[in-house]
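The structures come next, written out as structure tokens.
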Structure I
Amino acid sequence: MDAAKDSSIQQSRFINHFQQLCEIVAKLRAPSGCPWDREQTHESLLPALIEEAYEIAGAVRAKDDVNFREELGDLLLLIVMHAEIAREAGRFNIDDVLSDVTKKLIRRHPHVFGKSDVRDSGAVLKQWESIKRTEKTSKHYLDDLPAALPALVRAQKAQSKAARVNFDWASVRDVIAKVEEELGELKDALASENRQSIEDEIGDLLFAIVNLARKCELDAESTLQTATDKFVARFNRLEDELQARGKRLGDVDLAELDAIWNEIKKTSNTQHPTSNLDSF
């Protein structure tokens with residue numbers, strides 16, 4: 001079978017499967033369909049939409065392709081469901097969604113579909129932002145920053161967008177200096193025992209640390225997830241060690257817990273000598 005024919009067959013299968021999914025969702029939402037699906041609204045589906053996105057992220061981090069594939073399907077189902085709810089209200093349908101995103105991709109990639117000659121990813125991002133600004137009617141550049149994003153994600157997105165219009169630190173060293181400055185201000189706030197000042201300075205310190213992650217070309221959310229996963233794994237080992245000694249959490253003082261913890265860290269560092277996250 002030649003490549004062109006094989007591609008045509010695959011495209012036909014995709015169209016059939018996607019059409020079948022849309023038809024199933026429409027049937028579930030029909031008067032004779034599923035009572036639960038018929039009751040759903042954009043608002044009621046929001047928690048599931050957010051949950052599925054996190055489950056996809058978890059599958060990616062775990063390198064679990066079976067789960068990843070399933071979670072992508074669940075997310076696609078929710079997208080089709082939202083589009084069907086909008087279609088029923090006469091606002092738009094799934095075809096409009098696909099048409100809009102297709103046109104946007106072509107419009108924002110003139111270096112692929114047009115005559116722009118940008119060549120590196122940094123220039124591509126700046127071009128993307130420039131094109132996006134001509135399309136938006138927002139008063140300010142950061143007005144379209146979603147308020148519902150997780151705090152770390154929102155902070156890094158704000159910083160990245162600012163950097164694309166040249167509002168950025170020159171180097172990692174400069175950001176480290178800013179982190180140290182914010183830590184000093186936090187110490188002063190703690191000494192003053194002013195709760196509002198302490199909250200403000202902790203926020204500024206967190207924001208600076210997110211900036212440091214960004215400047216190191218790391219995703220702050222993923223980096224913290226990895227660190228938290230490591231903490232949980234080590235704490236589980238701590239609990240196992242206590243059980244092996246016939247003891248339980250809550251019945252042991254800090255000195256003994258700390259001694260066991262340090263032993264666990266030593267073995268972890270031996271197993272992963274190149275890790276940059278051994279901070280606990």
Structure II
Amino acid sequence: MDFTLGLFLAVVLTGLVWLLDIVFFRARRAPNTKESVVVEYARSFFPVLLVVFLIRAFLFEPFQVPSGSMIPTIRVGDFLLVNKFAYGLRLPLIHTELTHGGPVQAGDIMVFRYPKNPRIDYIKRVIGLPGDTIEVKGNDLYINGKLVPQKYIGPFAYRPEGQGDRGMVIPTKEYAQTIGGHTFHIIEFDTPEAHMDFGPYKVPPNCYFMMGDDRDNSNDSRFWGCVPRANIVGKAMFVWFSWDSENWSIRWNQIGRALDGPHN
């Protein structure tokens with residue numbers, strides 16, 4: 001069951017039990033008679049559950065990164081805080097947009113419902129806005145026919161997921177790239193055959209073209225198309241916790257890392 005749906009049902013159930021007791025049963029109880037355990041728990045938990053639901057539905061939501069498609073910016077095991085009102089408020093569960101927030105900008109890191117299976121949340125970087133034309137030639141990215149420049153940073157030791165320190169290390173290269181005022185790092189495999197040509201592709205209205213920072217190991221818009229505006233969950237803000245499951249340790253250098261600024 002979807003966590004938000006489960007939380008909503010818990011709010012409704014505890015609130016209903018508390019309300020029924022107030023309306024129908026409280027006046028009928030004999031003096032000095034305690035309320036039932038069910039009512040006591042409902043009265044105690046309802047306000048807490050309601051506040052948590054409202055915060056999660058309209059303001060902020062935690063998100064755990066399940067894959068390495070956003071390496072080196074975001075690592076597997078990072079826990080992020082997602083701003084759910086950055087692009088406008090939406091009704092929970094049915095996702096109807098209530099208000100328009102700030103505009104989606106190229107370079108933003110966005111959490112969204114996967115178009116092929118809306119029950120799954122994905123996280124990628126916004127590369128193309130509605131009306132943009134996206135093309136990839138080898139390891140070169142073009143937006144509206146203009147090459148996006150990238151600066152070589154150095155070699156990057158890439159470990160496939162699940163391999164850890166005991167597995168193989170794939171040589172990759174790390175670059176700095178700037179899109180829409182955001183400067184960030186990407187990695188690309190150090191073999192020409194790993195690069196995939198794509199496009200040109202014109203982004204439809206009310207859609208966004210998404211790519212992972214791990215350019216050669218990301219299931220993104222190059223494979224399944226653009227993300228409709230209706231699928232937006234929110235904007236990634238910062239890393240509030242990071243756990244390295246391979247080494248059973250906390251990544252202290254990741255905690256507190258901002259993801260919504262000009263350098264992310």
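Rank structures I, II by relative contact order in percent (Cα under 8 Å, 6 or more apart) and report only the one at the top, that is, the highest.
II
Now for a different question. Which of the displayed structures (I, II) returns the greatest value of mean projected area of the Cα convex hull in nm² on calculation? Before the final figure, lay out each step's value.
Numbers: I: 24.9; II: 17.5.
Largest value of mean projected area of the Cα convex hull in nm²: I.
Oh, and also: Match the computed value 15.1 of mean count of other Cβ atoms within 10 Å over residues 138-145 to one of the structures I, II, and report its label. Numbers along the way, then the final one.
On the way: I: 10.8; II: 15.1.
Computed on structure II.
Comparing distance in nm of label points 7 Å out along Cα→Cβ at positions 42 and 114 across structures I, II, which is largest?
Details: I: 2.9; II: 3.8.
Answer by largest value of distance in nm of label points 7 Å out along Cα→Cβ at positions 42 and 114: II.
When you work out distance in nm of label points 7 Å out along Cα→Cβ at positions 50 and 154 for each of the structures I, II, which one comes out largest?
On the way: I: 1.1; II: 5.5.
Answer by largest value of distance in nm of label points 7 Å out along Cα→Cβ at positions 50 and 154: II.
While we're on this one: For which of the structures I, II does the calculation of distance in nm of label points 7 Å out along Cα→Cβ at positions 18 and 234 return 2.3?
II
Which one of I, II has helix-only ellipticity at 222 nm (-39500 (n - 2.57) for each DSSP H run of 4 or more, over all residues; to 500), as calculated from the coordinates, equal to -25000?
Answer for the origin of the read-out: I.
Every read-out reported here was derived from the displayed coordinates using simple, explicitly stated rules and does not represent laboratory data. Treat the numbers as computed from the prediction; the structure is a model and nothing was measured. Cβ atoms are built from the backbone, for glycine too; each structure is taken alone.
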